[in-house]
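Enquirer: Alright, structures below, take your time with them.
Read the figures in this text as sums done on the coordinates, not as results from a lab. On a predicted model such as this, the values are computed, not experimentally measured, just so you know. Cβ atoms are built from the backbone, for glycine too; each structure is taken alone.
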Structure P
């Protein structure tokens, strides 16, 4: 797969895979980014190889919006692999490294957090407790 000509790719992370610990384990991040996410990218590339589809749709999102225009023999694979790529891109784009500060939170939101939870640390603790109760949360 040529990284230079292929346009439907995984996003580049703005953080290292271990930067989200202790909230998300490195092994979980590695598995989801380097194995699952990469596989969606590779399998979509393999599905589209030999077609002119990349010339028709300039972005992954545009490709996914136009599944109905694809040849029936590849439509389901494009939906599955492209959908997995879009979903993982969305997921990883919304994660950030915790810099342990409150500077990125608006004063209005921080005031609400302080009223409801006492402080930001308490909110984080409650979110973590809640997340750990979800089966498949990546913590086991």
Structure Q
């Protein structure tokens, strides 16, 4: 799997390349049913970015590609930003992956809490995890 992030001039600003080995005799049915997810991030500047992905089966040479244009916003210094990609998994749950980089926080143990609130019903759920800042 190859992924490229290109700026507005078409120059590659970041990339990822992964070589995976899957035993399709064991995992093939599951992969066909629910797909295969790979999560990555690109270090890019604010503005228009062209994301391109290529997946190639090394044993057959078959390939597939995907292209996606995105606009990366400018964030104010010190602002808190949550970026999410939630996909319903085979168990019916939607999982969110969060990356938080605390600035100016003393080292120690903290509780990271996330609350999700339905704006229509006002119903909310909360999850908490102990994290260590070093």
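Enquirer: Consider the structures P, Q: one of them gives -0.40, -0.85, -0.97 for log10 I(q)/I(0) by the Debye sum over Cα atoms at q = 0.09, 0.15, 0.17 Å⁻¹ as calculated from the coordinates. Say which. Working shown, then result.
Expert: Working: P: -0.40, -0.85, -0.97; Q: -0.44, -1.09, -1.22.
Answer for the origin of the read-out: P.
Enquirer: The value 11.2 for mean count of other Cβ atoms within 10 Å over residues 39-46 was derived from one model only; which of P, Q is it?
Expert: Details: P: 17.9; Q: 11.2.
For mean count of other Cβ atoms within 10 Å over residues 39-46, the value 11.2 is produced by structure Q.
Enquirer: Out of P, Q, which one gives 31 for relative contact order in percent (Cα under 8 Å, 6 or more apart) as computed from the coordinates?
Expert: Only one of P, Q returns 31 for relative contact order in percent (Cα under 8 Å, 6 or more apart), namely P.
Enquirer: Quick check: 46 is what I get for percent of Cα pairs over 19 Å apart, for residues 7-62 alone, calculated from one of P, Q. Which structure matches?
Expert: Values: P: 41; Q: 46.
Answer by label: Q.
Enquirer: For which of P, Q does helix-only ellipticity at 222 nm (-39500 (n - 2.57) for each DSSP H run of 4 or more, over all residues; to 500), calculated from the coordinates, equal -2500?
Expert: Values: P: -13000; Q: -2500.
The read-out was computed on structure Q.
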